[in-house]
Structure P
Amino acid sequence: MSSFSIALIDLENGRRVRRRGWNGPDQWLEAQWPDEHSKMTEPYIYIRNQQGGLVPWLASQGDLFARDWEIVQ
């Protein structure tokens with residue numbers, strides 16, 4: 001387990017991450033780098049939510065300072 005700063009490096013390296021304390025075991029974050037076919041023009045982080053949807057994600061204060069981040073295998 002690690003801090004969000006380490007999790008961010010993992011995201012930048014193409015890994016999926018999650019917090020151990022999240023409610024759903026299938027929730028995770030991934031980073032997206034837009035290409036010429038994307039509607040977005042800047043990188044962003046999205047989450048797979050409990051319902052299986054993929055939506056943009058913004059960190060909370062709790063997420064930023066949490067120490068329970070881990071790589072999704």
Structure Q
Amino acid sequence: MDVWPIHLQDQLPIIPVPLRSPDADVPLDLGAAMTAIYDEAAYDLTIDYREMPPPPKPSEADLQWVDDLLSEMRE
């Protein structure tokens with residue numbers, strides 16, 4: 001199994017999805033997949049962006065990044 005560690009502020013990677021031989025791996029854009037799921041499920045209507053993120057507690061830099069990113073949604 002492969003692991004792709006990322007930081008909160010990093011873009012999600014494009015990862016290879018293995019298929020049966022002789023087919024080559026297929027790339028999966030995790031960022032595009034998450035955006036599509038978020039939009040389709042209308043999470044912007046169900047998530048209270050005024051609440052703190054769930055554990056583990058993010059660093060101060062990550063909290064500021066989240067605050068900046070979500071400031072429009074919290075108004």
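Work out which structure the value 3.1 belongs to, where distance in nm of label points 7 Å out along Cα→Cβ at positions 1 and 33 was derived from one of P, Q. Write down the numbers at each step before the final one.
Working: P: 3.1; Q: 1.5.
That value comes from structure P.
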- Query: Upon calculation of distance in nm of label points 7 Å out along Cα→Cβ at positions 9 and 65 from the atomic coordinates, which of the structures P, Q produces 0.5?
  - Reply: Q
- Message: To test your reading of the models, identify which of P, Q gives -10000 for helix-only ellipticity at 222 nm (-39500 (n - 2.57) for each DSSP H run of 4 or more, over all residues; to 500) when calculated.
- Response: Q
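Out of P, Q, which has the highest value for relative contact order in percent (Cα under 8 Å, 6 or more apart)? Could the numbers behind the result be given before it?
On the way: P: 42; Q: 22.
Answer by largest value of relative contact order in percent (Cα under 8 Å, 6 or more apart): P.
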- Task: Compare percent of Cα pairs over 15 Å apart across structures P, Q and report the one with the greatest value.
- Result: Q
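Between P, Q, which one scores greatest on distance in nm of label points 7 Å out along Cα→Cβ at positions 25 and 49? Each step should come with its number before you reach the end.
Values: P: 2.2; Q: 3.4.
For this comparison of distance in nm of label points 7 Å out along Cα→Cβ at positions 25 and 49, the top structure is Q.
Readers should treat all values here as calculations from the given coordinates under stated rules, not as data from a laboratory. Keep in mind the model is a prediction, meaning the values are calculated, not measured. Cβ atoms are built from the backbone, for glycine too; each structure is taken alone.
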